[in-house]
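Below: a set of structures, written as structure tokens.
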Structure 1
Amino acid sequence: MENLESRKTVLVTGGTGFVGIHTILQLLQQGYKVKTTIRSLAKKDVVLKALEEGGITDFTLLSFYETDLTSDRNWDEAVKGCDYVLHVASPFPAQDPKDENELIIPARDGALRVLKASRGAGVKRVVLTSSFAAVGYSNDTKGHIFTEKDWTDVDADLPPYIKSKTVAEKTAWEFIEKEGNGMELTVINPVGIFGPIVGGISSASLDIAVAGIIDGTTNYNPNFTMGVVDVRDVADIHIKAMLHPNAAGERFIATSEGVMAFYDVAQLIKAKRPEYSSRIQDLSPIGRDFYKEISNEKAKTILHWIPKSREEALLASADSLKVKA
């Protein structure tokens, strides 16, 4: 039997988050030793319950560390002995704070805290979860196809969340360039994250765009479209990015093909899950000019990443909400 000490060790920050829990689940399924950070050890049972729901029965390869992105406490302990760090923890607010720094400072300083601790521990590569927010909010050219070469302009008038993700990612790249000491960085830029809820752990995108549509609280269609990606594919792309030699120094957009407005999500759920139809509000379609084009070619080509369809991701969310209800 394989010696446990020979297994690669991976730290996943934010174990109680939607991406965090699915990433831990896949790493454990693949035989990695996993450390995870949570803000309070009282939340440990939430993680264990979700992993059990995902089919994990043996927790000997999993350990927990109580840390916070706003404090240095325990980070050195959390990264100690790790080959890789997947920094997926990130607050996503239900509503924008009055002061944008409430989001920007923890996102930026948290990323730096994790990078510095990882460098000190001799970690080979950090994979940072950024967001399409750091890519797609400063080019309004008609017909533009967004790729990893695009950046949101931090000096533009932006909502705090979008600005915080952009500032945090730019800061991470600057740190690696100037002070990384050879440590590798890869960044993942996901769009709206959907897919199955495990252990009651959900995402803000899912709560608004699927749960809100199903229960009838989403009653209008904003002039906005979103890319859609399944959380299982987001976990998978983090692991692929962690391992692939050509992923170092690169950013990857994680999205299925095409974008959707809330109207499109409502139509899909009504057509494929008619049992929900009675509560879904009538939303109006929006103009095609709001439909962005986002390329996932780089992730498919370099990482051989094959995402599920946006329909599968959204219907998996709807079905897990049914189970939860």
Structure 2
Amino acid sequence: RTGRRAPFTAPRSGDGAPPRLSDKRIKVAFDSRGTTCAGYLYLPPAPDGRLPCVVLSHGFSGTMDRLFPHAERFAADGMAALVFDYRGFGESTGEPRQLADIDGQQDDLRAAIGFARADAHIDPGAVMLWGNSLGGAHVVSVAAGDPDIVAVVAQIPFNGFPKRVEGRSTWQTLRLLGAIGWDALRGKLGLRPYYIPMVGKPGELAVAATAEAEQHIRTLTGGGETSLWRNSVAPRALLGMMRYHPDEAAARLTMPLLVCVAADDHETPLETTRALAERASRGELRSYPGTHFTFYTDSATRERALTDQIAFLRRCLRPQ
């Protein structure tokens, strides 16, 4: 590996109390093939020596602020955590905005890994990846080409679209396909994207039309106007996702992989996501009650998954 790892020990606080959340956060920026990616590096309250680091990768329409609580938890457990916005999203540069470019996002993730390894706080031989939804696909795909990654966590990861989305009629599917085609044509002509909502109510034109839409939007915006997240995406990105199957990359992973899924997920169904864990030589699968959006809207599910993920990463950090 690129550096030698000392045994990892989580920080302790008195009388068995949980470690307090990190109060040390550094705003950072790094270059990714000419695009400036903005992010934050979270450090434990009292960092000691070079630290293991988790690089976090957000989902299809996500922004880094939705992952701040996750980064705080990792930092509270003695690890550094790097969150960032992909090109065209949040605080990062890049045009067009709100366009999830798979190749570009993978480049951004590689640049984030390179930034982490070069940082003075971080042990370059102890970098791990954590990804959510589409980010869960990216961490698998990128790690397959980087054997120095110590471990990978893929939460409700994308692994191809389901053959049929529950609750979406044929007419609604045709409307969405029409929006994808129109936006793709506008892209070829150099025109501004034809944006549609990421989340909408059942029957609305949106990438995800769900009865939980209003609750999900409130969660992603934090109930206010300060969130970086926007309920708007360029649907041409879905064309690239139709050909994206990270389980092929999972078969090439050499490091441990933990796949966390939702039992009733209709967006990234269990029957497709489980292939990531099954094809990885060191794959593990953990299932949690609820839907894809439960990981966003239910704090108890999120906390349970994070506890399991931290235990997994601690185990992977032990000298082999």
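Each value in this text was obtained by applying a stated rule to the coordinates, not by laboratory testing. Just so it is clear, the structure is predicted and the values come from calculations on it, not from any experiment. Cβ atoms are built from the backbone, for glycine too; each structure is taken alone.
Worth pointing out:
- Highest-scoring label, criterion being mean count of other Cβ atoms within 10 Å over residues 35-42, among 1, 2: 2
- Computed 34, 11, 8 for semi-axes √(5λ) of the Cα gyration tensor in Å, for residues 171-210 alone - originating structure among 1, 2: 1
- Entry that produces 12.6 once mean count of other Cβ atoms within 10 Å over residues 187-194 is calculated, selected from 1, 2: 2
- Each of 1, 2 could give semi-axes √(5λ) of the Cα gyration tensor in Å, for residues 43-146 alone, but the derived value 23, 14, 12 comes from 2.
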